[in-house]
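Some structures to go through are shown next.
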Structure P
Amino acid sequence: MSTEPYAFEPIESPYQLQYLSAAQLDQLQEATLEILERTGVRFPSDKALAVLAQHGAQVEAKTQIVKFPRDLVLKMMAKVPRYFAMGGREPSHDFQLKAGVTYFTTDGCGVETVDLETRQRRPSRKADVGMMARISDYLPSVAFYWPMVSAQDHGTTAPLHELDATYNNTLKHAQSETIMGEAPARYAVEMATVIAGSREELRRRPNFSLVVCTIAPLIQDKDGIEGAMVLAEAGVPVGFLAMPTLGTTAPATLAGALAMGDAEIISAAVLMQMVAPGAPVFHSLMQAWADPSSGNYVSYPLDARGRYAPVEMAHHWGLPVLGACYGTDALEAGTWQSGAEVALDAYMAALSGAEIVTGMGLVQTYTRLYPESLLLDNDIYQRARHYLMSMDVSAETLALDTIQAVGPGGHFLGQKHTRKHMRDAMKRGLTHQAGPDGHYRDPHDVAIEKTRWILANHQPVPLEAARQAELNRILEAADKQLN
């Protein structure tokens, strides 16, 4: 069984896409500041309202709408660290956010699984979270792990059980998108402290982080924001994710939707700096569309370029960003639609300069898990990683002596230089795996086979018995209190 840590393979590239001009970025930021100052954001939390009022925000107690003077926003945003560390369960799997490097994770919060063996659809459960964490631990394209589906067999405390399944099945950083509320957040911090060894070590190299969704238009989620306040105090990174839908919960224009979603994110980031100055915060904005003919939620129309503008908007504020990729609207894995919709995602997200990116491994608009989908999306990721690498141009790669030796009309197969480099010259993806008959196999079949191989052959170093016992104790207490 494989227990060795796998090196990360982030996307590192000397190239960068400028999607918005400096003037456009200034205009969008000015729009955000105007929304915050003139329209405001609702905070349905007495705890949050008290902190906001104490620091000079204009709080209307009856409506719970908070308006933010421009100077207050700029003062608080100046406290946010541009980069921070994301710790693994073990130090060998830590990484530091920085310019020019993009780290990817899985998609998360799906609700059903297509069983790898029976191929039957069923509600997702904790065992699925652990299974996909183990596969993610093996894949060097996955730098940190979102629980890909929900542990529906554990009721209200499912998010804590998802964190437990993650800690037990990968050495990589865990990022939850479902831990909501003050009490669950305190249990999560307690679990993370068991893994880290102390509160001080958790603050130095946090082994988990949280994504909190805002509510469009212009509302914070009570449980989400109160849980985020707990984590900010503990030094655990928190990201705020706005998901405006053009035409229903946001203006029907991209610029208007992005400015409104940005206001939701920045209002929460400001609160975190009031709670704990210097708290690590990241920005995420994933807009979608309402189909005018039906009202259906659509994440991949023909023009989905709005996925990349928010990266530059976040950087304009001085914030790291969680970009959006994958999550096809296709109903099944391995179809033309499931590949076509996401084909450029990893390439474009890396070109835009996102520090971290989510989305690998789910279909039906982020809700359904085919375990092999993670391997299919990994193939697209690796293509993007290679496309964006610098070419090696040197005396060795120019091969001038070999060209001279072969000459016009010759053949390179018998050359020592060819024998040295040929095996590494072509990078095989899922699409170029030969079968017994010599023909290339169906990549979907190869992905299923590779998924089974990983589960049979890769086992991360298990948690020590004492730490596992502590996690079980915390989960039992949470189950008793919250379920």
Structure Q
Amino acid sequence: MSGFLHQAVSMNRSAGIFLHPTSLPSPFGIGDLGGSAFEWISTLRKCDQSFWQMCPLGPTGYGDSPYQCLSSFAGNTLLISPVKLMEDGLLTRSDIESYPALSDEHVDYQAVDKEKENIFRKAYERFNDSDEFSAFCDREKYWLDDYALYKVIKNSIGQKAWNEWDIPLKLRYPAALSTVKQFEYLEIRFHKFLQFMFHRQWNQLKAFANSQGIKIIGDVPVYVALDSADAWSSPDYFEFDENCNPIRVAGVPPDYFSITGQLWGNPLYKWEFMKEEGYTWWISRIRKTLGFVDVIRLDHFRGFESFWAVPAGRPDAVQGEWVPGPGIDFFNHVRSALGELPLIAEDLGNITPQVIGLRIAAGIPGMKVLQFAFDGDPTNWHLPYNIIPEDIVYTGTHDNDTTSGWFSHLSEEEKLLVLEYCGCQETDVVENLLRTAYATPANLCIVPLQDVLELDSSHRMNTPGKTDGNWQWRCTMHLLTQEQDKLELVRNFARIYGRVPVRKTPV
């Protein structure tokens, strides 16, 4: 397998399941890092899986999207488990029992944010400084101080984006920031406390996963959100005008997902400036993420070769231009600073020979998605017979419909192509596409849990271009307990197609 991935993925064939932690079962309206997460890891082990893939773990901003995080370094504190806070003596059983009943089928982010804020405040009242907390704040101060300050200011002025703040705060006048630090010390400490608890709980969960032979694949989005502590604390790295408004923003031109493209709105990097500084911000970002996960999937990899730049203020992403990215120089700097790294390239969409060349030169494996395979072109590189061992194969991603939903929306001609290839009937097409993915030459196969459970479009995680209703899907405990035969199916596929991991201890 390619160089950057060799540390985390052996040459042995293996498999994993995609499930973002917010989708886990829990009684608190959102998945968290408590008991269900540990049970999920045990389930992965029992199913002979080797990997758990998820979206970025940062605090979500616009649209509740994990790809529009308020920080590239902070954790999503909505994932903090109240039960584990109780085990730490920071909450009482009465506090837990008073938590209102929220939906277990989807995440109501507004309600969850309100109720978790209330219960976290109770935990904070009982929290006392410790050597562990002090060490954490000192070790993480390079990002934590700015993030906590950003959160306090943002919360105090009605959640306005930082580039809409008054000039002294927006432009980080030392006197203005000093005043906030002086009068909001306890509130700043509250946000540091939340990050401390997230990191503590996450580290416990990751240690358990690794002890069970499960490695975690996480995302690094190529861009950061405009409204983020990253952009506020380091504006020189981004294409901003004198008022800290973006000059051009990120997106992609019209493609499979949208006829008007996708206007993401993220600020673009000043890559030449970053290069002059040796890409130090990026190196810190990657190093930090590798503290959370075992393998990094670089989202929108093509942005490192060239990126779609849209003038700020445009209503969609149709009008823009391709601009050269940092190229192999970036990856050489990262490799020089951090050594060989476990990376996967999200090389989907409008991919050119130049993008493929960069990925190969960087030694990073790419993705192949079965939902993109059946267009009638025998050279389509997503077709199973065109997949090579170095590829990572998926049935679909978090941006795709579920495989069941995808198939149901195909034309009759397209359905026939799939059925002929898999040699099956419509009634068992999802099972056979899973089988097909497991049978490919790809050393690593990842499938979304929705496909394992054969769920329809109502269980889709994200629809690109849609502004609401995304990122809300949850897997209920009922689904996991009632569909054991489907979980057993992927275990059987792992056995049949040589993806059973070598365990040090039996299940």
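Figure out for me which of the structures P, Q the number 26.5 belongs to, where mean projected area of the Cα convex hull in nm² was derived from the coordinates.
Corresponding structure: P.
Looking at structures P, Q, which one was distance in nm of label points 7 Å out along Cα→Cβ at positions 29 and 397 calculated from, given that it came out as 3.1? Spell out each step's value before the answer.
On the way: P: 3.7; Q: 3.1.
The correct label is Q.
So mean count of other Cβ atoms within 10 Å over residues 85-92, computed for just one structure, reads 19.5; which one of P, Q is that?
Label of the originating structure: P.
Comparing Rg/Rh (Cα atoms, Kirkwood Rh), for residues 157-204 alone across P, Q, which structure shows the greatest value?
Numbers: P: 0.94; Q: 1.11.
Answer by largest value of Rg/Rh (Cα atoms, Kirkwood Rh), for residues 157-204 alone: Q.
We did not get these values from a lab; they are worked out from the coordinates using the rules stated. All figures in this text were calculated on a predicted structure; none of them were measured in a lab. Cβ atoms are built from the backbone, for glycine too; each structure is taken alone.
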